Structure I
Amino acid sequence: MKTTEAYPSLLLIGQFSKLSGLSCRMLRFYAEQNILVPAYTDCSTGYRHYLASQLTEAQLLKQLRQADFSLGDIAEILNGLKTTQWEMCVAAQRESIARKIESMEMALEELEQLEKYQGPDECILARVAPMRVRSAPLAGERLRLREIARSEAKHIFGEDGSSSPLLCVYDLQTGPASATICIPAEEPDGEIMPGCVLAVSLHRGAYETIPATLEQLLAWVERNQYRTNGKVVERYFPCGEEDHPHGRVEIAVALDDDSHTSQ
């Protein structure tokens, strides 16, 4: 700090704040951290007094903060470092900032990808093996299908999906008004649900918004030139999580056998 102006040798905290550019609140904070401590505090008034020479210390502190040094490093530096230690400290900080810059550049690249985000495109193909199930017909409603399916499963099978997967299958054209609920079974006389390849998406949010996820899933199927066989499968998560307004549902459409030859 170069100046031709003469300052009082002792400065009250308000004066020191104005000359240093550090707020009184920050000066108190730095004093508590044993970083920039007043020369003395008047016991009778509680007034803090700083030396005029501490203005250079305050200027260095501001530069160190702008260079992203930690409070611990600043305390060590202001308490006095040898030249070799200072050089090592600056070199280490330069390396730390370089790593942060690299990390932030990667974050910016990811942000550019997120700017292009047009909604969930988290669809995948999943091959499902034949599965033995217990099944029953269900007269469902679009916006309450999960609720009705769980209630009916408990009534018919004594299970509501709280400990085992609960599937609901319906035709894409007719919709959930005529559906089938299925629960995996170990009984040898259980019905066999045939294996197939599914285009699958994970729905998040209120169940009432699931038609939008199904629409996005069907659009993904069309973009990838697959063909569905008209069946929709909903898999419900265990009871408890899905009761939350942001519960999840796996929704899938079955594909024609000859539309995914690369799988």
Structure II
Amino acid sequence: MTYLRSQKDYFQIGLNTINQALSYLKDIDFKKTKNHFLPNLKKELKSSIDLELNEIIVSNLKNTNIPILSEESNQDNINFSEHDGKLWIIDPLDGTFNFVRGLPFSTVSIALYSGKTPLFSFVGIIPGFKLGFINLDGKAVFDNQQISVSSIKKKDEAVICTGIPSRQIINKKEKEIFLTNFVTFSKVRMLGSASYSLLQLAKGSVDAYYEREIMIWDVAAGLGLVNAAGGNFEFYEGKQKNSLIVSANNSKIDHLIS
């Protein structure tokens, strides 16, 4: 398998790809999309836009000859936990439910990883179409400004973002973990998009993020931004293929892995 020769090549293709996807979305009327819930995953909403964006993104990235792990087309049957080489990880539309209901916010999310290390991240925001990414200097940028995580150290002054993924089974143990982790924070926010939540962490608008059984494509790009903005993250394999238990923060608050 032949890779492109420079990091600049990867960066430019990723940047061009996400800008093309965002341009496509500018002309979409979310009220006219075709949407359905998956029969085997009844809380997971899919839209025709998911597949249309996936086609745009994959057609661009496949020219790099790097494997692609997408929520919509894991054609190579990739298992992230077992993959050691370079890998594009994409979520064509993270926050589909928000998008089709006209709620803010959702994102287009593209990341390039080497093993478990993020190299580049691109997160495009809908609405507004602003872009967060890791630049060639390894810095996190949003709306053309360098961003960094917050300096808050105390949980009782901090904001944490979380969610309840479609694949998560809420039993007694999960309820206890949920409450034990979050009662120590000043505020808890559910924004409906993991990548958008992680962007807010990278910007310093929130201070921590924790989610269980979240899929790698939901968090890959956002975790890269957090890392580049001075934060850190940990994740462990979840119960399902490509699902994770993820904790991220501003590097001053303890992780919540349990």
Structure III
Amino acid sequence: MAYTPGSEEGLPVAARQRLLDMRGGDGRRALFTSDLSINEFILIQQAGFDPVGLVMGSSIYHIGFQFSGLFQNQEMEVLTQAMYHARELAMTRMEEEADVLQADGIVGVRLDVNRYEWGEGLAEFMAIGTAIRHRQGEHYRTPKNRPFTSDLSGQDFWTLLKSGYRPISLVMGTCVYHVAYQGLMKSLKQVGRNVEMENYTQALYDARELALSRMQAEAESESAEGIVGAQVKESNHGWGSHVIEYFAVGTAITSISQEHQIPAPGLILPLSD
């Protein structure tokens, strides 16, 4: 499902009503929800933004099957595409919810994958974060007019803005890879020896590089200057011991000022024992 600014195609009726209720009007006060901590809430406001609501998107996706050679290292392209498309659906619906709240962006985005017993091959992909709006109406949406998305904490978001940068988009890359089994004769030759397992090394190296290069390509398509907070996560999702997903994710950023001044760090002493 492609993102269209202002579209509510992917939203259920209950979601639309919840979001409209939060906006207020007709004599009712606006009410925001948020998963921000107290410190994050205060820093988001100090940065000139107001939280307008907790937004989320969900997609329950049937993940297909792909044959692989037992003794062959290879990307499982069918599974890679499924994992990527399902996350994109969830992200798009989360952004549609942010549009209903007239938000400029979403902070603290989490992407979760849940498996359920009632469906073999089914997984729920969920994106959730707090939608925020600039208090003075400054434009913080992406060049493609999407709400910006970021997995940065409230503290990191404040520091980023104070340093002359802003988030554009949560960028990601994924690769599901089959790691070849090692033959019996080769295994026997390595018994009792210190030796690199070159087959496994190359497989995991290739898979991580594919995920990272795809995340980088997304950032380039957004005209970003760089990516902060990048992580490479490893998951199995019940496919068996030799099939692994590598998921690279981070926040693409760009400059909002020619002068970049890093706020001076402060000394904080905890009062608790």
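Taking mean projected area of the Cα convex hull in nm² from the coordinates of each of I, II, III, which one would give 26.1? Write down the numbers at each step before the final one.
On the way: I: 26.1; II: 13.0; III: 20.7.
Clearly, the read-out refers to I.
Upon calculation of distance in nm of label points 7 Å out along Cα→Cβ at positions 81 and 177 from the atomic coordinates, which of the structures I, II, III produces 2.1? Derived from III, not from the others.
Readers should treat all values here as calculations from the given coordinates under stated rules, not as data from a laboratory. Predicted, not measured: the structure shown is a model, and the values here were computed from it. Cβ atoms are built from the backbone, for glycine too; each structure is taken alone.
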